Structure 1
Amino acid sequence: MSEARFTSFREFYPFYLQEHSNKTCRRLHFIGTSLVLALLVAVLITGNWVWLWAFPVIGYGFAWVGHYVYEKNRPATFKYPFYSFMGDFVMYKDIWLGRLSI
């Protein structure tokens, strides 16, 4: 069976949501993304750029726990890094707007 190839984010996003069907996984993504955004604000306000190292640790740390422990799948980041990055923020927005439940 051949693997799906996505030519647009519009095609990719339903796949992304399918890979995040577990609510705990989505919650962990939401927490990680919220912390990354809070850290970004803190870094911009304080000018303490040394904290930039924490972005991938926080962002990917929470997400990967969600995938490996709860979804039992491999994060789409490994095959679709740009679309996955976009997907995380679109999913975050959809959760805030009540389109997705956590």
Structure 2
Amino acid sequence: MNRTEFIIATAIILFVAFCLGWLANWLVHRFSRVSQTDVDELERMSQELHEAEETRDQAITYLQQREAELTNQLAQAEAELSAAMEGLREARHEAEELRSQLGHG
């Protein structure tokens, strides 16, 4: 093989390698390309997720406020019950005193 044939063979091999590289690059981009529909779908899902998180946060805030209100109402009811029980004890004690005074008097 003389020098000219060697140069031509090398050029052909390099050209074929270039073509194979270009084809591989085109195939990779062709199959890995994300369509606009997929991007739109991802954006829509992202927006829905964001809205769901906001709704969840609002629900948590509402439940915390409601829990605080109910805890407050329970504390008030317990205080009223305690006061009523104390009043009932005093009324019973007074009734016992009156009975004993009437019974001895």
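Could you tell me which structure in 1, 2 was used to calculate FRET efficiency 1/(1 + (r/R0)^6) of positions 5 and 69 (r between Cβ atoms, R0 = 35 Å, to 0.05) as 0.00? Comparing all candidates, it corresponds to 2. Of structures 1, 2, which gives -20000 when helix-only ellipticity at 222 nm (-39500 (n - 2.57) for each DSSP H run of 4 or more, over all residues; to 500) is computed from the coordinates? The value was obtained from structure 1. Calculating mean count of other Cβ atoms within 10 Å over residues 21-28 for structures 1, 2 picks out 1 as the one with the greatest value. Taking 6.1 as the value of distance in nm of label points 7 Å out along Cα→Cβ at positions 53 and 93 derived from one of the structures shown (1, 2), identify that structure. Structure of origin is 2. Kindly point out which one of 1, 2 the value 1.12 was derived from, the read-out being Cα Rg over 2.2 N^0.38 Å. Derived from the structure labelled 1.
Of structures 1, 2, the largest value of FRET efficiency 1/(1 + (r/R0)^6) of positions 29 and 61 (r between Cβ atoms, R0 = 30 Å, to 0.05) belongs to 1. Identify the structure, out of 1, 2, from whose coordinates FRET efficiency 1/(1 + (r/R0)^6) of positions 13 and 85 (r between Cβ atoms, R0 = 30 Å, to 0.05) was calculated to give 1.00. For FRET efficiency 1/(1 + (r/R0)^6) of positions 13 and 85 (r between Cβ atoms, R0 = 30 Å, to 0.05), the value 1.00 is produced by structure 1.
No lab work stands behind these numbers, since they all come straight from the coordinates. Values in this document were obtained by computation on a predicted structure and should not be read as measured data. Cβ atoms are built from the backbone, for glycine too; each structure is taken alone.
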